[in-house]
Structure P
Amino acid sequence: MKKTIVWLTVFCLLIAGVSISVIAVRKTAGDADGNGVVNLRDVVLTLRHLTGGWDVSIDEHAADVDADGDVTAKDAVQVTRYLAGGWDVTLQTTGEEKQLTMHIGGTPVAVQWEDNESVEALCALAADAPLMISMSMYGGFEQVGSIGKTLPRNDVRITTDCGDIVLYSGNQMVVFYGSNTWAYTKLGHITDKTAQEMAALLSNGNVTITITMQ
């Protein structure tokens, strides 16, 4: 593998097209600046990083092209040889696997996330810092809040269940402690709470939902 190394620990689940709970983070071996392209800038940044260059930030997982767990000058040499068309040069990464997590107020909840573009975009929003969503009670069966960005959507008319998490109008997250029938894009389902526990979390006032990648 020369370019993008994808660690798919949930490969079988993805093939089956079902929900996933662990998000495989794609890394491009040698792409130290994380812009999706491997070039001499990546080599320069890696060398500056190794020499303590001021204000240099690199993706150490991507820069570790010999996958030995450490970024060294050997990695920079490997990328240089690769760019020069060096014979039999293979770039690797140690990879990185993160889980998309969710808290309702201060309570962590287990979520079975869907495998779709909306969840991928949600991962990207939470990649660098926690995504905080201020929710409001609505209709006696759900809480809804603005995500702050418009995500890809593929709305289908569905009847939701208690614990379902959906995308509404492309930019709002809805979490159900009851049921409703409308056109939504499914994001996931909370798997470790009963209907009574979901009602206790969501039916007693507005809450803040925190989404993180960790």
Structure Q
Amino acid sequence: MIEAVAFDFDDTLIDGKEMHHAAIIEALDKFGYKRKRVKWIRGATTEEILALNFPNMDEEIKKKIAVYKRSIVQKHLPLAKLLPDARDILDYIKSKGILIGLITNNTHGEINHFLRYFKLRKFFKVIVGIDDAKPKPSPEMFKVFMRKADVKPKEMFYVGDSDYDILASKKARVKIILNTKIHKAKMADMADFKVKSLKEIKGII
């Protein structure tokens, strides 16, 4: 019996890469790093993106850039797009009486901006971000979610898109539905279910 479905947010419910990218570029510029593009890691935190692109960057500067980026990301929300069928699948799951949540490498501040912008706040009863625990691929956020939602691993699904989502789910012993709409994760074959569109989740839940 499935009691809860938790979602990742970026590249699972929204296409947010350009939004986050623009915010990082603005933040880098603020601190004197001139870049037009940066290399990207799907599902990674801002700190991890900065570490990839600036391996010698001072940790204190990295932290300041990440904090500033998160404070301005809402300016770039028009660059993000809600994925097709996102609202429909949330309505469907809610109609089943199943708790809906978020487990995301974003902060609560960021996710609150996103949910208000896309008018999705009403769907999510439990939200866990990097304010609460170590980011994915650690399973710590899953443990926090299950405690708050009062569910066991076998009583929930996780919907994600990245290798980080797959790794975290497996460590937490939670079945993952992988959304391959935007890209195919390298570890896609490890997913319990794969869907090319969110509406396909109806056939699983």
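Quick notes
- For the structures shown (P, Q), relative contact order in percent (Cα under 8 Å, 6 or more apart) is largest in Q.
- Computed over structures P, Q, mean count of other Cβ atoms within 10 Å over residues 68-75 reaches its largest value in Q.
- Here helix-only ellipticity at 222 nm (-39500 (n - 2.57) for each DSSP H run of 4 or more, over all residues; to 500) was derived from just one of the structures P, Q, and that gives -11500; the source is Q.
- Structure (P, Q) behind the derived value 55 of percent of Cα pairs over 20 Å apart: Q
- Per FRET efficiency 1/(1 + (r/R0)^6) of positions 92 and 164 (r between Cβ atoms, R0 = 41 Å, to 0.05), the highest-valued of structures P, Q: Q
Readers should treat all values here as calculations from the given coordinates under stated rules, not as data from a laboratory. As the structure is a computational prediction, the values presented were derived from the model and not from experiment. Cβ atoms are built from the backbone, for glycine too; each structure is taken alone.
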